[in-house]
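Some structures to go through are shown next.
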Structure P
Amino acid sequence: MAAILVSLGGQTLRCTLGKTTFLVFPASAGKTVPEGTMVLLPHPEEEPTSGVISWPGEYDFNGILVRGLGHEEGRQVSFVVASEGTRLAFLSAPLHKLSDFELEQIGDIDVLAIPCDDAKLVQELIDAIDPRVLIPLPTKDEKTFQEVIKVCGAAGKEAVEEYKLRSSLPAEGREVVLLKAVK
């Protein structure tokens, strides 16, 4: 299944898998979620609206497995989305070291979207998770974001409006994708 990832600015992504769209880490979930859309929030909501996932656990949405991974005693949630053998991980900010158990729950990842709020920690997590495709996400600290891009070997690489993940991922090495925010 092809996946299409688009940046909506900052750490917010729109990820389309087949006919299902995920809004990942939007600034707010709003009161209504469009039909066929799931919203993944980085912090648990006491009473999430329909179509919102903000708690750790496993969820199945139209045959797409979503695993919410709790951090900081459940106050923060990252997600792994799996569909037809493709696994995407969306780590929430602020980043922190992941335990061996958390890394085991994340598992083999094809695409990793990671906030760039601590260059050293980003590099440690990339090395530990070892994704085939890396999507660095900007935070408020532009200097750190540029440092991460440089360390990843993507300095000077042009940002694209969307990334289409097809069945053929890089067999060797890692592809770094810089996304340009769309309006």
Structure Q
Amino acid sequence: MNLVSSDDTIYLYGDLDDMAYSGRFKPTNPEKYKGDPTKIQYRSLWELKVFRRLDVHPDVVEWSSEEVVVPYKKPLGKGKTSRYFPDIVVKKRVGVDKYQTVMIEVKPDAQTRPPNPINKNKTPTGRVSRRYLNEVLTFGVNEAKWKAAREYCAQRGWSFEIMTEKHIKPLGK
């Protein structure tokens, strides 16, 4: 399914239970974007909402999406280093000649907390379900990424935040 609006192309993919949207974001203030403003990709409607807000917010000096690389160790990765591309890095004005840089990860709230072990045996045979195992793995990888991101930010005097739908819905369009 392809949905087209006047300013963005939105592509729908995935199961009906797990819909996700992606497309290119065209900023109205491309000079604020650190990177190539013609290649800004959003991977969810929540990211799109945040991008729109950053693009027009008067206190945002510059921002980028998936332009910074944070090395991290994957759980079960046998010590190999992987690369994490945080969703957003934003530099905002917090006073006269004072700025703050924030790294932001946009995630569904359900992926920011450990899976509920009550749901692990939902198969007819009583075995641990694949869905539960995938949720455990996803949460473990996310925790490793976020730990590395916090360390990366601390070394630079930045902060790290995770935004969920609970933070983004109040932003509006």
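For the reader, a short list of remarks on this structure follows.
- With helix-only ellipticity at 222 nm (-39500 (n - 2.57) for each DSSP H run of 4 or more, over all residues; to 500) derived as -8000, matching label from P, Q: Q
- When FRET efficiency 1/(1 + (r/R0)^6) of positions 80 and 96 (r between Cβ atoms, R0 = 25 Å, to 0.05) is calculated for each of structures P, Q, structure P comes out greatest.
- Which of P, Q leads on mean count of other Cβ atoms within 10 Å over residues 128-135, largest value: P
- Which of P, Q yields 12.6 [mean projected area of the Cα convex hull in nm², calculated]: Q
- For log10 I(q)/I(0) by the Debye sum over Cα atoms at q = 0.16, 0.18 Å⁻¹, for residues 64-111 alone computed as -0.62, -0.72, the structure of P, Q it came from: Q
- A value of 3.1 for distance in nm of label points 7 Å out along Cα→Cβ at positions 120 and 152, calculated from one of P, Q, originates in structure Q.
None of the figures in this text is laboratory data; all of them are computed from the coordinates on show. Just so it is clear, the structure is predicted and the values come from calculations on it, not from any experiment. Cβ atoms are built from the backbone, for glycine too; each structure is taken alone.
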